[in-house]
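**Q** Each structure below appears as C-alpha cells.
No value in this document is a laboratory result; all are computed from the given coordinates. Because the structure is predicted, anything quoted here is derived from the model rather than measured. Cβ atoms are built from the backbone, for glycine too; each structure is taken alone.
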Structure P
Amino acid sequence: MPELPEVETVRRGLAVVTLEQPIVGVDILLARSIALPKQPQAFIDHLRDRAIQQWQRRGKYLLATLDDGSCLVIHLRMSGQLLWLTTPQPPCPHTRVRWFFQRGAELRFVDQRTFGRCWWIPAHCRPEKAIPALATLAPEPLSEAFTVAFLAARLAHCRRPIKTALLDQTIVAGMGNIYADESLFLSGLHPALPTDTLAIEQIVRLHQVIRQVLRAGIAAGGTTIRSFVTPLGVNGRYGAQAWVYGRKGEACRVCGTTIERLRLAGRSSHYCPQCQPLFSAMGK
C-alpha cells in the first residue's frame, strides 16, 4: 500500500500538472471505485467543468479542492495509481476512473486490486464528516502537532507490539509497513517489543526517527515494491537505500547480521536481531 512518502510524492506531482485546468469529462469504468455519491452519474456531473485549485494530503488520503469549493478525495489503498497522460492511450484492463482535461490530457486511476476509492464531497460538507476515518487520524507526523508528548500518550494506552502500534493511523498518520520497519531499525527497537515497556528516552528517539525516515522517503520519491509509480510513471528510489525493509536474508548495513522477517498481526516485519534485540530491550 502506498504510504505517506508515496502519497506525498503523488500529491506533489499532481500539483504540477493538473491545477487550474477544467475537467472536460469523466469516465467511470468500475462503479465501486466511487464511494460518494452513491450514483456514479452524480460523481461525473459534479466533476465535469470543474477545475482543481489545490492538492492536499491527509495521512494516505489525497484531497483536491475544486473551484466551486467542493472536494475530490482519493485513497489509493493497496495498488492504486494516478497517472497523468498527455497523449491519448487505450486504457489498461485495471483502469477504474478517467478524468479528461483539455488538449487530450488525462488523469487515470488504475487499481489492480480494486480497493481504492474516490469521493466527491460538496462544499458545505467537511471531508472529515463524509469520511469518518479522516476524523480519527493522528496529527501529520511532519507537523508541529505531532509531538513527543502526543506519541508517548498514545503509546501509553496501547499494549501491543510497537510495530503493530505504528501501523495504527490514530497513532502515526500515513505510516505503513515500509517506514515502520525502517523507523524501528534506526531506533534500535524490536518490532515485537510491547509498547508499555518503552522508556521515554526510547519514545523521544522513535519520534525523531519517524520524521527522519519519512523525510528520506519523500526525498527519494517513495518506494516502489510492486505497483507504485509517480503520476508521470517514475518508480520510487527509497528501496535501494532501505535499512531492513525487503532485505530478508541480506546483511545488515550496520553490523552484517542477516536480516530476518517475522509476522505480527498478519503483517511482515523486517529487523536485525543484533541491532534490535528483543530481550535486552525489555530488560531481560
Structure Q
Amino acid sequence: MRNATPPGAADKTASAQPLLSVNNIEVVYNDVILVLHGVSIEVPQGSLVALLGPNGAGKSTILKSISGLLLTEDGKVTRGDIEFEGKKISNIDPEKIVRKGIFQVMEGRRIIEDMTVLENLRLGAFTRRDKNVKQDIEMVYDYFPRLRERNGLAGYLSGGEQQMLAIGRAMMARPKMMLLDEPSMGLSPLLVKEVFEIIRNLNKELGITILLVEQNARLALNIADYGYILESGKVMLDGTADELMNNEDVKAFYLGGGGEERQSFKNLKSYKRRKRWI
C-alpha cells in the first residue's frame, strides 16, 4: 500500500525556510551564451512549484543548474548561488546533488531502453546504501500498476509507460526534492491527466517537494501551490497558483482566456508584456 515515506520527505508545516533557494543566478553556455539573467526563485519544503513560460525562456536551464547537469553541457552558473537546505550547491557534481536529495526527471524520459523495467528502477537507487530497495520497488508498483505488468525491456513501453518509469526511477532515489521537466510531452490527454494526478499524489501523500517545468500552464497551475513565469531568461511574474490563474495577462498569454483580441501572447511584442508585468 502507499504508506512508505522517503527519509527527509517534507512536512509542509515543518519550516518556514525554503528547501531550495535560487539567488540571482546567471548561466552561461560555452563561456559566451548568456541564458539566465539574474533569476531568483524559492521552493518551500513540501510544496509543488511550477515554472512556466514559452520555449527558450530558460526553464530547463534552471532545473539543470539545480541538478548539476549544466556541467555535462558546457554550462555553468557564473553569478549568484543556489542553496539546498541552507548549503550552496552551485556547480557541483550531479552525483553529489543526487546524494543530497535532488533527482531530476529529464525531458524525454531518458530511460535505458535495453534494460528491463526492474533494472531501470534499481538504477534509480544507485546512491543508496540501505536495505529497503525491494520495499520501495513495491511502492513504485503501487503507484504505477502498469509497470508491474510490463516488466520486459523498457524500450517496448509506450510513451506514457516510459514517463511513469522515469518518475518511478526518481522515486527509487528517495528524493527530498524532484525536478520534473515537461512530464506531459508526447502523451495523450488521458495519460497526461493520469500522470499529473500521480505527480500531485507524490507531493501530497509522500511529501516530496516538486519543481515542475511544464508547457501546459493550466494543468501545472491546477496542481501547483505557487508559480513563476519566465521569459527570455528572466522571471516576469510570480504568485500563488490561484493568483496566476486569475491574472488577466496569464489568462491571455498562457490559458487562452484573453478574449478575441488577446488569444495569444505571440501577438504582442515582448517588451510590452514585460512592461505590464514589471
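**Q** Work out which structure the value 19, 54, 25, 2 belongs to, where P(r) over Cα pairs in 10 Å bins from 0, in percent, for residues 177-240 alone was derived from one of P, Q. Intermediate results must be reported in sequence, preceding the final value.
**A** Details: P: 21, 44, 23, 11, 1; Q: 19, 54, 25, 2.
Only structure Q yields this read-out.
**Q** Continuing with the same structure: Please compute relative contact order in percent (Cα under 8 Å, 6 or more apart) for structures P, Q and give me the label with the greatest value.
**A** If we compare relative contact order in percent (Cα under 8 Å, 6 or more apart) over P, Q, the biggest value is for Q.
**Q** Computing distance in nm of label points 7 Å out along Cα→Cβ at positions 41 and 57 gives 0.9 for which of P, Q?
**A** Values: P: 3.7; Q: 0.9.
It must be structure Q, since only it matches.
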